[in-house]
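Read-outs throughout are calculated quantities, based only on the coordinates presented, and are distinct from any laboratory measurement. Please read all numbers here as calculations on a predicted model, not as lab measurements. Cβ atoms are built from the backbone, for glycine too; each structure is taken alone.
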Structure I
Amino acid sequence: MEICPRIFLIMNKRKILFSIFIIFIGVTIRIFLNEVIRIPNFEAVTSLSLVSGSFLGGVFAPVIPLFIIFLSDTYFGFGHHPIYLFTWSAFILIGIFGLLFKKNSKYYFLKITGGGIASVLFFYLWTNFGWWLSFGMYPMNLQGLIQSYIAGLPFLKNQLISVLVFTPVFTALFSLVYDKFLIKEKKHEDFAFVAKIP
C-alpha cells in the first residue's frame, strides 16, 4: 500500500524538474526572439503555455507561463504599467486553457494546434482591449477600441505564424520527453510493485 504515495512523489518530482526545464527554455527562447530575431509578437510563450498546460496539468498550467513571463520581463526591465496585468493574465489563462486538451486523445495534434490559434485570437482581443483601456492612445469609445484592434492586426499576423510554428514543435518534443521521462518511469514502478506481491 505504500507504493502509491511513492509513485505519486516520483511523478511530482519529475514533473517539477520537467517544469523547471520548460521555464528555462521558455525564458531563453523569449529573450533570443526579442534580442536577436526582433519580429514583433513572434513568440513561443503562447505555445509553451498551452502545451505545458495540456501535458502537465494541475497547478503547472498557470505556474509555468507565469514564471516564464515574470523572469523574462524581469530581464527586459518591465515597469508597473497596467498592460502587464493583461499580458500576464492572458498567458496564465492560455495555460489553463491547455487543460482542455487531453494528450493521447483522437486528433490531439490538430486539436492542440487549433487551440493555439484560438489562444492567439484571445490574446489579441484581451491585450488590445487592455492597451485601449490603459494607454490613452485612442478615444475611450467604440471607435477608439476598433482603432486599437486595427492597429494590432500586424502583430496578430506574426503571433499566428509563431503559434503555427511552435505549437507542433513543442507538442512533438513534449510527447517524446513525457513518454520517456515520466510515463515509462511510472510503468517501471508499477511493475516493480506487482512483482513484489507474494
Structure II
Amino acid sequence: MSSILPTKSNLIKLKKTIALSKQGQELLEKKKYILLKEKEKYDTEKKKIEQEYKLQKDEAFKLLQNANVDLGINNISIIAYNIEIDNEIDIKYKTVMGVEIPEIAYNYDSKPNINFGLLDTTISVDEAIIAFKKLKILLVNLTKLEIIIKRLNNAIEKVQKRSNSLKDIIIPNYEKDEKHIQEILEERDREEFTRMKMIKKSK
C-alpha cells in the first residue's frame, strides 16, 4: 500500500519522478555501453601485449642462459646486483565516465646504466640486459591494462546494479503508486459526478 497521499498534486509529482527515473535509467545504460566499449578496447590491447610479453620473456631468458654459459651464474648474479634500479615511471590519471584510468609514462633507455667494467662482460650480457629492459616495458603496460580493466569491470558492475534497481524495483513501485493514486482520484471523480447529478435531480 502506498504511503503517498492520493492527491492530484502528488500524482503530478509522481509522474515527474517516474519520468526522471526512466531518464536516469537510460543514462545509466548509455554509460554502461560506453564503459563496455572502453573495456573492449583495453581487452584487445591486453591480449596483444600478453602475446608480445610471452615472446619477449622467452627471448630474454634465452639470452640470459647464453650469458650464464659465457660468464657463469655467480658472475651474472654479481652483474645483476650492480645494475642501478630503474625508477623512471611516472603515473598520471585521466577520467572516463567517472572511472580513474592510469596513464603510465616510462622513460625507457635502451642503453643499460651499469656499474661494472666492459672488460668483465660479453655481448651476451648486454643483449640479456636490453632484452629484460624491453620485457619490463611490456610488464609495466600489462600491469596498467590489468588495473584499468579491473576498474572498468567494477564500474560496469555498479552501473548495472543501479540500472537494474531502477528498472526492476524503483520505477515499477513508483508506477504502482501512480496507478493506485490514479484509481482513487478517478473513483472520487465518479463519486463527485454522481453526487452532483443527484443534487441536480433533487432540485
Structure III
Amino acid sequence: MEQYIPKQAYFSHEIEVKHSRFITHIAHTPNNLSADQFLEEIQKQHPKANHNCWAKISGNRKDLNCWGSNDDGEPKGTAGKPMLNVLSHSNLCEITVVVTRYFGGIKLGAGGLVRAYSLAVQEATKNLPSIEKIDTFEFNLHLPHNLVGDIEVILNRCGIEVEERLWSEQLHIIGKGSQTALIELKNLLIPFQHQTKYQDKDIRW
C-alpha cells in the first residue's frame, strides 16, 4: 500500500561523513510543480552549499513521469540515483527529497558518495511519519435547494470532501471520497433518489 507524509509537512535530518555535512530535506509533493517549488526553496536556503542533489516520486508510484533525480554536480550516478533507489524500496509516494552537501575537505570517491547519499536518505526516512494513501473518486450530485440541509449532513457523515458547490436552479456538488465512503453515500441517498441526480465512476441515476 502506498504511503505519503503529512501534507504541508517538512522534515530534515543531518549526518556527517568525513567532515562533509549531508542535510536531508523532505516534503510532501503531490505533483511535479510542487516538487520543483520545494527544490527551488531549498536552493535559496542553501545558496553556498556545494550540492543540492534530489530525488522524487511526486505522485502515484505507478506513474513514471513522477519519478526523477539529479546529481547536481556530483559525479554521475553517485547522488540522485542512489537517493531514488532508497525511495524505490519504500512504499512512499508524493515525496521529494533534497540532500544538501557542504564539502568537508576530504574526497569520498564514487563508492563513498553512493553510500553517503544513500545513508542520508535512509536515516531521514526510517522514522518518517506517514499516512496510508487511499484512492479517492469524484462524484457529481444535483439536488433541489430544499434538500441542502439533509444532504450536507449526509456528506459530513460519510467523510466526503466537497471540491465545489455550484448554485443555480439546483445545487450542483462536485466532491470526492474513498470507495467505501461513496458506497455509504449512495446508500444514504436512496430516500432522496427521485429528487436528485448522481453520477460517479460506477453508477448514475
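If Kirkwood radius over Cα pairs in Å comes out at 18.2 when worked out from the coordinates, which of I, II, III was used? Before the final figure, lay out the partial values.
Values: I: 18.2; II: 23.2; III: 19.5.
Computing Kirkwood radius over Cα pairs in Å on every structure in I, II, III gives 18.2 only for I.
With relative contact order in percent (Cα under 8 Å, 6 or more apart) as the yardstick, tell me which of I, II, III scores highest.
Top value of relative contact order in percent (Cα under 8 Å, 6 or more apart), among I, II, III, belongs to structure II.
If you work out distance in nm of label points 7 Å out along Cα→Cβ at positions 27 and 155 for I, II, III, which one comes out largest? Walk me through the intermediate numbers first.
Values: I: 2.4; II: 1.6; III: 3.0.
The structure with the largest value is III.
Could you figure out which one of I, II, III the value 5.8 for distance in nm of label points 7 Å out along Cα→Cβ at positions 123 and 163 was computed from?
Of the options listed, only II reproduces it.
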